[in-house]
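> Listed below are the structures to be examined.
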Structure I
């Protein structure tokens, strides 16, 4: 598998925000979001076997794992093999995905955080995947402006989402306006500022 980096940090977003976590960032992405914060992971990376990844994760300690990218599900077969190994050894794994690839076969072994792309990103997710989100998964809308909020609201109104939903503002946009909109419209979401941006860590 092609790995961009493996490192320890705090989980900055989603259901496990604030937890110490080992990140496996896979290289390669099928999107080019306008506000992507890891453009270096779109290409390059190091070829590693599943065993080599497991060994490096073991050395870093900790049982919570986040597989991210790039878009990790572009390396579906390798990720599935890795998940099965993690399951045997008792790791708790989540996958961050851009919602363009079917994640259902991964859900036996990992929770899913589906990042639904809003208009400001310049990209689109496959919202037909949203009904497959389970109660142990979550959905994230990264929003920059009112148009993004309108889009997120329309998606939530048109699709059943069983997992928790987060609204996360793009760094540098008007956080207060987004928070006010959520409160005024009583959206069934949790407002979440990206913790890793505040702390200045990966």
Structure II
């Protein structure tokens, strides 16, 4: 006896075969793709579920809400995108420069999900979402804190400029490269006023260390 399998039942069967962590990653990837096309407020969980080939009820077995989905996306990028190390493990000027270069390189490196993620950060920042504060504090207690620590250490041990104001200069460096990246990749300026982001990043680091060592 032959049975006709409905179009709805096929993805349901396939969904059961997918491991939980694989399904969660698929849902996150689908959410990121939607974020590249629509605003955060405009996206509904039913739309995410449809993109993932599951029912909305099934989606809630993996994530309790859209907020949890967004949180997981942000956490995954915090864990993967920007390499950090303990300040005490940076023992030379060369290692300090390499640390900064590695971090900023991760900021300008584009992938299929990078631009939608940057759009997400802009949205939550402009809406003053609670996630924006969490993201900001991660930078404050991460890259900025490490860089500021090594600058103050360098004033004593590496001959750094004693008048160099670490908090301001570190923020100018990181945010300057970030804003250049947003302008080029998110706002589309690279179509009519293109810049080589690697060259911009290298110049920013050169200027930073020039003033740091004068």
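Quick note: the coordinates plus some simple rules give every number you see, no bench work behind them. In this text, all values refer to a predicted model and were calculated from it rather than measured experimentally. Cβ atoms are built from the backbone, for glycine too; each structure is taken alone.
> From I, II, which structure was FRET efficiency 1/(1 + (r/R0)^6) of positions 92 and 140 (r between Cβ atoms, R0 = 25 Å, to 0.05) = 0.50 calculated on?
II
> Can you tell which of I, II yields 1.02 when Rg/Rh (Cα atoms, Kirkwood Rh), for residues 28-75 alone is derived from it?
I
> Okay, moving on. If distance in nm of label points 7 Å out along Cα→Cβ at positions 156 and 180 is calculated from each of I, II, which structure is the one that comes out at 3.3?
II
> Okay, moving on. Using the calculated result -20000 for helix-only ellipticity at 222 nm (-39500 (n - 2.57) for each DSSP H run of 4 or more, over all residues; to 500), pick out the matching structure from I, II.
Value -20000 for helix-only ellipticity at 222 nm (-39500 (n - 2.57) for each DSSP H run of 4 or more, over all residues; to 500) corresponds to II out of I, II.
> Oh, and also: Of structures I, II, which gives 21, 15, 12 when semi-axes √(5λ) of the Cα gyration tensor in Å, for residues 20-107 alone is computed from the coordinates?
Computed on structure I.
> One of I, II was used to calculate distance in nm of label points 7 Å out along Cα→Cβ at positions 100 and 164, giving 0.6; which?
The read-out comes from structure II.
> Given a computed value of 0.45 for FRET efficiency 1/(1 + (r/R0)^6) of positions 60 and 132 (r between Cβ atoms, R0 = 30 Å, to 0.05), which structure among I, II does it belong to?
Corresponding structure: I.
> Please state which of the structures I, II yields 49, 33, 28 when Cα extents along the principal axes in Å is computed from it.
Source structure: I.
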